[in-house]
Structure 1
Amino acid sequence: MIVVRRATPGDAPALVALASAVAGEQEGWLLAESRWRSTAEERRYIRALQRHPDAALLVAERNGGDLVGRLSLMRDPHPASAHVADLGVMVAAEHRRAGVGTQLMQAAEEWAAEAGITKLELHVFPHNKPAISLYDKLGYKREGVRRAHYRRSDDSLADVILMAKQIVPAAR
């Protein structure tokens, strides 16, 4: 069973291990080199997000122990686009295509609705067909391609597809 919850500082070692494993995959799902933040840096990051009213870090926990996914959300700081939040998601390789990403994305939409966010957006690499399929299934629409948008660790430039979904805010 998978439970999605807010990250706590105690999750830092497992989150660093997850991010390092995903970053080290040959498919190039992440831009980072195989080294992610240190555990201490991750702990500080989680604490900062806990105090931040416009951001969240969610984790997918399996059977009350193993963290198999993470999703970060942050409201756009510009006043003209404060209704938009950007998200980033990763799932451990052995848990992909098992509903973990769907659960994380649904929890992100709930957080967004409660926070008054009316648009969620994300970047996905064009070669990440499984993720694109998931986002399509969840109602995300392609808004464009950002050419040579990210610099990879080997100094090459990577395109990304910008996808977004309109969110209905929660009744207040």
Structure 2
Amino acid sequence: MVNYRRVLQPGGTFFFTVTLRDRRSMLLTAHIDDLRKAFADVQSKKPFKIDAIVIMPDHLHCLWTLPSDDTDYSGRWRSIKSRFVQILRKTGDDVNFNAKGEADIWQRRFWEHAIRDEKDLEAHINYIHINPVKHGLVENVIDWPWSSFHMYVRKGLLAKDWASNANANGKFGE
């Protein structure tokens, strides 16, 4: 078994990529309200701040900041994934299980990166927001509905035409 080394930094800010097992699936955007509920349910019990997020059909990217005395992002991801499956099952969606009895929806692990400084933070926020354009789902960032980009625009942190198709070539995160 691979020995994963996770950075445990109380109150840290982390970038995550979480992926469905079936990379052709559109489950996350098709069940966006269920996914939002799973996040909200877990946040109510194990608080964390979502600094930026984008939900793609088959994966998501997000930035979280944990409470100052907390390092347990793995537990939160386990809970979010589990809660999403529970909600899907309650709504009557077919959920396949593997030989171990685990729901066969999510990839088993996730990728994380500890944010090092303000420049790293900005690069990962930009990567999150540009992701739908990068994947060819929209031409302009503003056209993707499941992104914190809209909140950044409302707060005046980014312009509506940020990284529009004319100027989407840049350095965006990893």
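General observations
- If distance in nm of label points 7 Å out along Cα→Cβ at positions 46 and 78 is computed and equals 0.7, the structure in 1, 2: 2
- The greatest value of relative contact order in percent (Cα under 8 Å, 6 or more apart) among structures 1, 2 is that of 2.
- With distance in nm of label points 7 Å out along Cα→Cβ at positions 22 and 150 derived as 1.0, matching label from 1, 2: 1
- Distance in nm of label points 7 Å out along Cα→Cβ at positions 86 and 102 derived as 1.9 - corresponding label from 1, 2: 2
Read-outs: derived from the displayed coordinates by stated rules, not from any lab. Note that this is a predicted model, so its numbers are computed, not measured. Cβ atoms are built from the backbone, for glycine too; each structure is taken alone.
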